[in-house]
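So, here come the structures, one by one.
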Structure P
Amino acid sequence: MKLDPIVALATSLQTQAISICRISGDDSIDIAERLTHLDLKNQDHRICYGFIHDPLTDEEIDEVLILVMKGPKSYTREDVVEIHTHGGVYVTQKILSLIIGAGARLARPGEFTQRAVLHGRIDLAQAEGVNALIEADSEQSAKLALNQLKGSLSQLSEPLKEELLTIIAHIEVNIDYPEYDIEQVTRKQLLPLCIDFRNKLIQILKEAQSGQRMREGVKTAIIGKPNVGKSSLLNALLNEDKAIVTEIPGTTRDVVEGTIRLDKVTLHLMDTAGLRESEDRIEKLGIEKTYQIIKDAQLILFVADGSQPLDQDEQLVLSKLDPDKTILIYNKKDLDSKSNRLEVSALHKDIKALIDQLNERYEADQFVFTKPVLNNERMVGLVRQALQSMDSALTAIKDDIAVDLINIDLTAAYESICALTDPENNTSIADELFARFCLGK
C-alpha cells in the first residue's frame, strides 16, 4: 500500500536540546535529499551528518543528523526519515515548513501508528497499546500497556476466533454442500458448544474488571461520622496534609481527593463529608455528595472511632453498604492494642495494617500482568456484543430455530471477536481511535 508522505514532530515544540521531525511514506527520502543535498538512497538504518538548506535560497538553516530507515524495516513499514535538529522553536518550525513545502503533508494525530496497522506491522489492539503506554501514569498501567503492545490480545482472541470459525464452517458446509458426506450439525450438538463459549466470554469480561483496576486505579471513598479521623487517614495515606484536620465536627464540606500508589494497586482517594443529620445548608450538600460518591465507589473505607463501639447510625449505614467492597477501619487505636479488628492511628500515621490489607486485597488481580486481558472500553464493548450474539443463539437453539438461522448469531459473535484486533471492517472505530494519539505518533 503506497501512501503520500506525512511529517510531524516526534518531540514537543519547545526550547530543548534536540527536536526530531519524522517523515514517512513515498518520496520521504527524496524530500530529505532535496533539503540536505546528500545521497540518502543508499543509506539504511544509518545516521548521516549534514545541513538543512532552504530550496529557494540555498541558505543553510541548521546542522542536523538524518536517520534513514527503509521500509519494511521501519515503524510504519514505509520509508521513514528522521531529521534531528537543534531544539530551538524557530529552527524546528522552519525545518517543518520546508519539509511540507517539499511535498509532505502534516500528519494527523496517530497517523504513523495507523499506517503501521494498515501495513500489517501491528494490529489494532497493539496500536491501542502504543497510546496506552504513552499515557501510562503508573507502573501497573505501563505493564498492561506493554503486554498489549507485545500482542497479548491476539493470544486471547485467536483461540476464540478459531473455536467459533470451526462451528460456523461446519454449519455452512452442511448448508452449501449437502451432497458431501459430512455429519449434520444439530441444535443438540450446538447447545453445549455455545454454552461453553458463552462461559468463556463471561470469564473474559470478569477478568477485564481486574485489568481495569490495575490500569486505572480504584475509586476509593473514605466515609464515616464526623470527627472519626477520615481526613487524618487521607493525610496519612498520602503522607501529606491534604485535608484540614480539626476537632470541630463537619470541617470537611466538600470532597478532598488524592492518589496513592501501593505495591499492588493505585487508589484514587476521596475524603467525604461526615455522615450525620445537619441543618447547615452547605454541610447538607456535602453529605448528599458523599452518598453519591458511595454509590459510584469501587472501594469504601468506613472509618469508625476505635475508642467506642459502633452506634446505631453507623450500624445502619454499614448494613446498607456492599460488604464485598467495604473495609471497616477502627481509628484512634491504643498503640499497644492487640485486637483482631483492623485498627489504625491516622494521627500518628500508624496505618501499616491497612496498607497490608489493601495490598493483600488486590493480590488476586496481579494475574493481569501475566495473561492477556481486555484493556479498554472498546474491547469490553465488543466482547459484550459477542456475548449478546451468543445469548441470541442459545435462545434460538432452545426455541428450535433452524440451524442456518442460528448461524447468523454465531457469525455476528465471530465478527465482534475479529474486530478486537482487525480494523478492516470497522474504519470508523479505527479513525476515532487514532484521533486520540499525539501528532508525532
Structure Q
Amino acid sequence: MTNRREGSWRRGRRWLVGLACCLQAGLAAAALPIEHWTQPSGAQVYLVRTDNLPMLDIQIDVDGGSRRDPADRAGLASATALMLGRGVQATAAGPALDENAVVEAWADLGAQFGASASADRLSFTLRTLTQPDLLRAAVALAARQLAAPAFPAPVWARERQRLVAAWREAQTRPDTLAGRRFAQAVYADHPYGQEARPDTWAAIDTSAMRAFYRRHARACDARVTLVGAVGREEAGPLVDALLAGWRPHACQALPPVPEVAALTQAQRIQLPFAAAQAQVLVGQPGIARSDPDFLALTVGNHILGGGGFTSRLMQELREKRGLTYGVYSQFSPGRHAGAFSVSVQTRPDQADQAVALVHEALQRFVAEGPTEAELAAAQAALVNGFALRLDSNRKLLDHVAALAWNGLPLDYLDRWTERVAAIDRAQIVRAFQRVLQPDRLVTVVVGAAP
C-alpha cells in the first residue's frame, strides 16, 4: 500500500512539474543569449540585448566588498561607496563638481548612477536612455565619477555623524541586537561577521577611502554586465570609456580571505529586552554560492521555511499553534559560506516553545527531507514564479550580474527551471545532511521573558 502511494505521489509530482515547465516554454524559447567576452583591459563583459525599451542598465562589480575591510576600520567599503557620489575632482574631462552639482548633472540627463558595497562586491550601476547624445553624456559623467571621485573630508565628517546617529538609534531595536549576536556567533572572527561601529567609522578618513578605492577599482578583474538596447559593437567602446580612468594594474591576486569555520558545538544566547515581541534567530554557517548543491538546497529551503504560508515552519508555528505572524528560513551564500538562518518573532512568554519547534522541525527535515507532495508543490511554485524574476531590465541585470560574479555557465538562467524540475528527494536529503548539523545550532533570543 505504501509503495503504491509513493508511486502515485511521484507520478503526480512529475505531472505538476511537467505542466509548470510547459508554461515556461515560451520564456525559454524567447530568452536572449548572453554574450560574453573580455576587453583588452581584462574586464569581462556580459551583454543581454533587449530592444523593447530605449534604455540601458549597466553594473560594474569588483572585489571590494566588506570582506576586504580591515578589522579596525569595518565599514570602509560601504563608506567608500557612499562617498563616490559626493563629488568629482577637476580633470581634463571637466571642472570639479560638488555633491549638489553631481546630483543636478544626473537630473539634467534623466539618468541614474550609484555605488554600493555588499559583503563580497563593490558595485557601480548606471541607468540611462540610449538616445545617442544622452547615452554619450551619461557614460562620460559616470566615467568621471569612476575615475576621479573627490572624497571631500567635510562631507565625510557630516555623513559619519549620520551613520553614527543611525547606528545608535538601531541599538534600541531588538532585531538589531539579535542580528549582531547571531553574526558574531556564526562567523566568529571571519570578515562576514564584522560590524561597522562608531569607533571603526572614527578610524576611517578620506585618505583610507582613496587607498581602498585605488586598490580594488581594477578594470583587469571587473565584471561588467549590460542589459538593454545596445549591441556588442556599441557595448565594447562603452565599457572602455567607463573604465578608462581606472589606473592600470598587473591584476595580481588580492590576498586570500579565509573560509568560514564550521561550528563545533551548539550555542544559545539569550538577552533581556523590554519589547512586545521576542526576536529569535536560529542557524549556522551555510554554503558558498559555488556549492554544487545550491539548487537542491534552494528547493529544500522553499519547503522548509522559504515558501511562505505553505512552508513547514509556517504550518507548525503559525497555522497549528498561532505563535507568530511569520517564520522564515534562508541561505545567504556568498564567495564564502553565508549563514543559514531561521527568523521568527513571537510573544516573549512563547519564545521557548517557538525555539523548541524550530529545532524540532530542522532535525526532522534534515533527517527525513520533504515528502513527494511537498517537493512537487515547491518545484511547481518555483518554476511558475521564475518569469517574475526576469520581468524587467533591472531584475535581469541583477541575475546576469550574479551569474557573471559567480562564474556560472552562460546558459544557467535558460536551464534553471529544467534543473529545478529534475531535483529529487534524495538530492535534498543528501544536501541538507551534508550542510546542516542540527546539534550545532546557534540560537539567539532577544526579549524573551525570564
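Read-outs throughout are calculated quantities, based only on the coordinates presented, and are distinct from any laboratory measurement. Since the model is a prediction, treat every value here as computed from it, not as a measurement. Cβ atoms are built from the backbone, for glycine too; each structure is taken alone.
For mean projected area of the Cα convex hull in nm², the highest value in the series P, Q is held by structure P. Matching task: 1.24 is the computed value of Rg/Rh (Cα atoms, Kirkwood Rh), for residues 148-355 alone. Pick the structure from P, Q. The value was obtained from structure P.
Structures compared: P, Q; top value of FRET efficiency 1/(1 + (r/R0)^6) of positions 44 and 308 (r between Cβ atoms, R0 = 30 Å, to 0.05), i.e. the largest, recorded for Q. For which of P, Q does Cα Rg over 2.2 N^0.38 Å, for residues 36-227 alone, calculated from the coordinates, equal 1.12? This value belongs to structure Q. To which of P, Q does the computed value 0.05 (FRET efficiency 1/(1 + (r/R0)^6) of positions 84 and 332 (r between Cβ atoms, R0 = 35 Å, to 0.05)) belong? Structure of origin is P. Could you tell me which structure in P, Q was used to calculate relative contact order in percent (Cα under 8 Å, 6 or more apart) as 17? Answer by label: P.
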